[in-house]
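Several structures are given next for inspection.
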Structure I
Amino acid sequence: MEEVEFCDPFDGKKGNYWMKLEHAGRYLFAADFVRQNGLENVADISCANGYGSQLLAKECKLVEGYDVNKKFINQAKSRKIDNANFFCKDFEKEKIADKCFDAVVCFETIEHIKNTQNLMQNLSNCVKKDGYLLLSVPNPKFEQMDEKGKILYKYHKKVFSKQKIKRLLEKYSFDLQQVLGQALVNQIVSKQSLFEKSHQKQNVEEVLLKPDYSSSAISLASKIYAYPDKNSIEESYSFIYICKKI
């Protein structure tokens with residue numbers, strides 16, 4: 001399957017169906033978490049074009065989205081979300097924000113950067129005491145490497161074991177409360193990949209699935225196939241860490 005760094009689950013474009021469900025599933029979970037815990041202000045770190053921030057904004061009073069990519073930030077601003085602001089920041093070099101939030105969402109980010117310490121310090125500074133960090137990090141089990149241990153996926157810089165993430169969280173004053181996963185969608189992707197390789201790279205999504213890419217259909221399918229839960233966590237492509245600032 002095509003190597004893609006980013007896709008917007010709700011852009012209506014065909015392709016990357018399972019990735020879209022996985023991305024949407026994490027933010028749908030985060031939005032529910034914000035609502036269920038009565039959190040009023042949220043930071044979306046590495047917000048890309050703001051599709052996740054838009055979901056979060058429906059459940060709280062204020063969302064601030066941050067991303068290093070200026071093009072994405074301009075796209076996020078063009079959404080004209082009344083209770084959301086967006087800022088272009090380099091997580092490896094700059095201080096992200098001068099305020100503390102009830103919750104910070106940071107999905108699929110830490111593995112893309114070299115300066116892990118600066119990002120973690122930023123996350124710690126942005127979460128108020130007793131506030132929450134929702135962090136997702138790829139499962140090293142599914143990170144492809146060559147015989148010398150070099151990561152083959154060109155967009156990833158580092159690999160993080162659960163133990164390493166736990167140590168980082170502790171170092172930056174976070175208490176890990178729960179770990180969730182999205183095993184079902186990852187198992188489907190793995191089986192699809194094996195099938196396509198043995199059938200001359202036949203595109204299963206186009207030939208068999210005929211998926212619906214409308215926003216409402218993506219949301220529904222995400223809740224079925226990709227909503228984070230406790231089932232078969234170790235078979236998930238990414239781990240979702242729910243943490244509290246202490």
Structure II
Amino acid sequence: MTEAGRTEQKLTGRTALVTGGASGIGAACARALATQGAKVTIADVDGDAAAALADEVSGVSWQVDLSDTEALENLSLDTDILINNAGIQRVSPIEEFVPDDFRLMLKLMLEAPFLLIRAALPHMYANGFGRIINISSVHGIRASAYKSAYVAAKHGLEGLSKVTALEGGAHSVTSNCVNPGYVRTPLVEKQVADQARLHGIDEDEVLAKVMLTESAVKRLTEPEEVASLVLWLAGNDAGMVTGASYTMDGGWSSR
């Protein structure tokens with residue numbers, strides 16, 4: 001094999017859209033896709049951060065509030081690869097959970113992915129290629145106390161992904177979930193104080209006593225590790241992989 005063959009970019013000519021793409025897992029995915037030649041659109045509520053990353057990866061930025069789902073109903077997306085990643089977290093007992101927060105989280109993490117998939121499928125079907133990759137969570141297949149909205153949204157996303165896989169198969173469109181445990185991101189860092197309060201422990205005890213208790217591998221997952229799996233699912237080698245949920249949880253879900 002020539003040197004050129006070894007360094008060929010596998011996603012050259014493909015377009016990709018990453019929601020929540022300006023930081024954390026989304027930013028790692030955007031960088032990974034761009035290294036393989038994809039033209040990446042970074043969608044994020046933080047327009048400045050999205051624009052900065054778009055400049056870095058020679059992509060495009062899209063400032064958007066995905067919780068405004070009515071604005072997405074007539075959207076049309078010409079993208080080959082869709083990464084549904086945007087999400088937020090609220091940690092609270094059910095009896096204290098603010099109903100508006102519950103509705104917001106389901107809008108952002110379940111209704112918005114549905115609307116984006118709906119907007120992207122016509123282009124994917126017309127071209128006979130599509131990759132829909134939903135950043136779910138170990139909480140898409142397991143539950144934890146105090147996370148009713150997050151667990152409900154991620155369980156719903158798992159079902160949506162499987163239905164999309166069944167409908168898209170005839171058009172060479174795949175749909176899969178990636179299910180990490182706790183990842184070293186701002187989303188996880190913001191949970192520490194709430195978890196300490198709810199469990200009655202110090203903040204510096206949260207990692208060992210709450211977040212990593214179920215994991216056989218006692219460390220946080222890195223965003224780049226998640227992005228490496230996303231990158232494989234986005235390529236041609238994963239054409240027969242659909243309707244699946246790939247855990248990256250250090251063994252949590254083995255229990």
Structure III
Amino acid sequence: MKQNRIDLKFKEDKKLLSIYFSAGFPNLEDTVPILKNLQASGADMVEIGLPFSDPLADGPTIQESSTKALQNGMTTQKLFDQLQGIRKHIDIPLVLMGYFNPMMQYGIQKFCEQCEAIGIDGLIIPDLPVDVYHEEYKNLFEKHGLYNMFLITPQTSDERIRYIDDVSNGFIYMVSSAAVTGAQGSFGATQADYFKRVANMNLKTETVVGFGISNADTYQAATAYSRGAIIGSAFIKFLEKDGVDNIKDFVAQIRK
């Protein structure tokens with residue numbers, strides 16, 4: 001079985017920057033141009049959000065971008081159509097992030113087959129419980145070369161984190177706070193303690209921090225105790241204001 005691009009990326013000796021955006025936002029056909037610009041700007045991994053009408057874990061910025069994408073006409077099939085042949089242009093890991101309902105409506109088997117055919121490396125499904133995944137879907141996902149990444153929060157018990165670590169491939173998504181997604185200016189002591197607590201558990205799976213990362217300072221703080229950070233809301237705001245062609249400026253200011 002060929003090696004997953006996520007694993008290969010984590011072998012690189014550096015802190016990783018993963019960027020999230022909603023497929024079909026700002027405009028329906030922006031998906032591929034955004035991916036090309038992110039790769040050219042030095043992003044290490046991209047999470048493509050599958051828009052959904054009831055995104056529970058997302059803050060207002062991502063919710064609005066998701067709503068706009070749906071209004072633009074984005075659907076699961078439309079995204080798969082846009083991503084046909086994407087591996088001719090993109091070699092960094094691509095992760096689809098979405099809710100389980102649209103995947104079930106599409107058909108889980110068919111969804112996984114499409115992901116494999118396109119070259120998707122993994123999925124993040126916030127509302128798919130780890131035990132349900134482990135018992136019912138792990139074999140199917142792995143058959144199609146798909147990693148499934150789970151979220152942990154400051155409230156997740158050590159026991160639960162160890163279970164997730166056992167079941168996980170790729171990375172564990174460390175949610176920086178128990179709140180919904182959204183950009184913050186800095187992290188507090190509670191978050192720093194949580195980052196340290198997880199780092200000291202010496203998990204076998206790499207950790208990446210998401211939620212609340214918006215600038216070079218929060219990126220540095222998040223990656224002090226983890227292998228990387230995920231930026232969503234701040235990037236979506238940037239896209240809205242500065243457009244798809246200036247993405248390199250956004251990545252440069254985070255990496256500075």
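Rule-based calculations on the coordinates, nothing more; no lab input. These figures come from a predicted structure and were not determined experimentally. Cβ atoms are built from the backbone, for glycine too; each structure is taken alone.
Between structures I, II, III, where is volume of the Cα convex hull per residue in Å³, for residues 122-233 alone highest?
I
Assuming 16.9 is mean count of other Cβ atoms within 10 Å over residues 98-105 as calculated from a single structure, say which of I, II, III it is.
Details: I: 20.4; II: 13.8; III: 16.9.
Going label by label, the one that fits is III.
5.2 is what came out when distance in nm of label points 7 Å out along Cα→Cβ at positions 130 and 146 was calculated for one structure; which of I, II, III is it?
Of the structures listed, the value fits I.
Ranked by volume of the Cα convex hull per residue in Å³, for residues 82-153 alone, which of I, II, III sits at the highest value?
Between I, II, III, the highest calculated value is found for I.
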